[in-house]
Structure P
Amino acid sequence: MYDIFLIVTIFIFGIVFGSFLNVLIYRIPKGENIAYPASKCQTCQTPLKWWHNIPIVSWFILGGKCYFCRDKISMQYPIVEFITGVIGVLLFLKMGLVWYMPIVFVVFALLLALVIIDFRYLAVPDSLNLLALALAVVQPNIIEALQYALMASGGLALLRYYISYFLKREAMGEGDIIVAGTMGALLGFPLFFYALFLSALLAIVPSLLAKNKIVPFVPFLAMATVIVYLLDTQFLLLADWIIYG
């Protein structure tokens with residue numbers, strides 16, 4: 001059994017990184033510098049004190065409101081921090097302390113940031129998307145990961161071209177293709193196809209409910225990637241059972 005102290009340490013590191021993700025999520029779509037100026041209230045613009053920025057804890061201490069103007073602070077902040085911490089712990093339990101585990105963690109954290117940004121702005125920043133792809137190929141077999149990334153993104157780009165041609169409109173965004181490359185690098189084949197199929201299943205109900213509204217696809221690609229990566233053995237066994245009985 002893993003040392004509980006190690007798990008708690010990884011969770012704390014995760015939520016701290018999640019706090020940084022919130023900065024990326026807020027500033028990058030606005031074209032702002034991610035390092036300067038220091039954090040401030042989005043309503044009254046008052047610079048925050050250090051104890052206002054303790055991940056998760058500060059939100060509850062402040063009652064979800066700004067210390068100065070008492071305007072509400074979005075629950076997005078503690079939720080993103082908590083999810084990032086959980087991702088770190090789950091990856092540790094899945095992989096152990098291998099050298100590339102922190103890299104995979106950062107890739108999944110960047111995918112989480114892309115999910116929130118895409119939901120809020122219906123746009124995916126290339127800076128974060130390309131960084132996730134670049135890091136995703138940094139694995140023990142980097143050449144194979146790069147090949148899978150190119151095959152996945154190239155295949156989806158070709159599929160996008162044909163679907164767009166027949167539908168006479170854009171079938172998917174360029175951001176989806178970059179995420180597909182990240183998926184290919186992380187999962188390899190055939191797990192990439194399982195994740196792609198799962199993402200389509202996850203998107204069905206929201207797409208039906210949205211009717212004529214645009215539904216971003218990157219969030220479903222990202223969620224499917226995390227699920228299949230963590231449960232890769234189970235998905236392979238399920239596929240064998242479906243195919244061979």
Structure Q
Amino acid sequence: MHRRTFVGALGGFGLGAAAAAADDKRTAFYLFQSFNLHTGNQLPRLHEFMSKSALPAFNKIHSGPKIFLETVIGPQVPHFTGIYGFSSLDELWNVHTKMVQDQDHMKGLMALESGPEPPFESMDTTVIEAADYSPEIKAEPVEGSRLFELRVYHSPTWHQLIALHERFRGPEIKIFHRSGIHPILYGTTLFGQNNPNLTYMIPFTDMAAREKAWAAFGADPDWQKVRKDSVDKYGEIVSNIQITFYKSTPYSPVR
């Protein structure tokens with residue numbers, strides 16, 4: 001089945017950047033792999049595997065964005081998330097196939113699983129379709145590890161999700177930027193939980209910078225007007241918000 005037809009059948013309504021990415025190799029999909037861990041040595045073992053086996057193998061076959069994050073505040077701690085960007089679902093599958101065929105990577109995976117206890121409790125996988133206004137993620141040099149805030153906005157209906165994307169695509173991003181909020185990705189979950197939703201991620205230097213930026217945004221008179229106009233036209237288009245805070249790992253290409 002053609003990808004756009006398939007997404008349309010799920011209710012995606014063409015919100016993503018996949019069509020453009022087919023021509024210009026923009027990132028159209030993000031794969032989130034989240035590892036649920038228990039306290040002990042699971043997290044250090046996973047860091048060693050990711051930094052010494054998975055990432056080197058990934059770099060050999062894929063040049064897209066990669067982010068490795070450790071949860072600071074969230075539903076479960078310790079917790080680890082890897083984020084990988086792809087220009088198409090075909091590219092995602094091809095990279096997966098090549099990773100399985102990479103002997104060094106598989107040797108590292110076998111070593112990870114050979115310990116006296118499992119390397120993790122469970123793994124959750126989510127595929128997010130990037131919005132057409134989502135920026136390209138670049139691995140720019142930064143000092144130390146930044147704080148990353150992941151926000152997932154659940155909309156009651158797909159129609160209201162479209163309205164939410166329209167609000168972000170238009171005035172909200174402008175208010176974000178002048179407030180010091182610069183998300184590095186926006187998208188909607190294609191395969192995963194809590195649909196329909198708008199998901200976006202923001203890096204900050206630290207929690208103080210985050211608090212200052214959000215305070216400026218909340219106090220912006222244009223934001224007050226934008227929100228009122230949105231509610232008057234569509235009702236409450238966000239029924240709940242999930243927020244998770246991460247710190248980037250020392251070996252993450254995007255820090």
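So here's what we get for this one:
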quantity: Value 27, calculated as relative contact order in percent (Cα under 8 Å, 6 or more apart), assigned to which of P, Q; calculated: Q
quantity: Among P, Q, structure where helix-only ellipticity at 222 nm (-39500 (n - 2.57) for each DSSP H run of 4 or more, over all residues; to 500) as derived comes to -11000; calculated: Q
quantity: Test item: Rg and Dmax of the Cα atoms in Å calculated as 19.4, 63, pick one of P, Q; calculated: P
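Just so you know, all these numbers are worked out from the coordinates, no wet-lab data involved. Remember, predicted model here, so these are calculated numbers, not experimental data.
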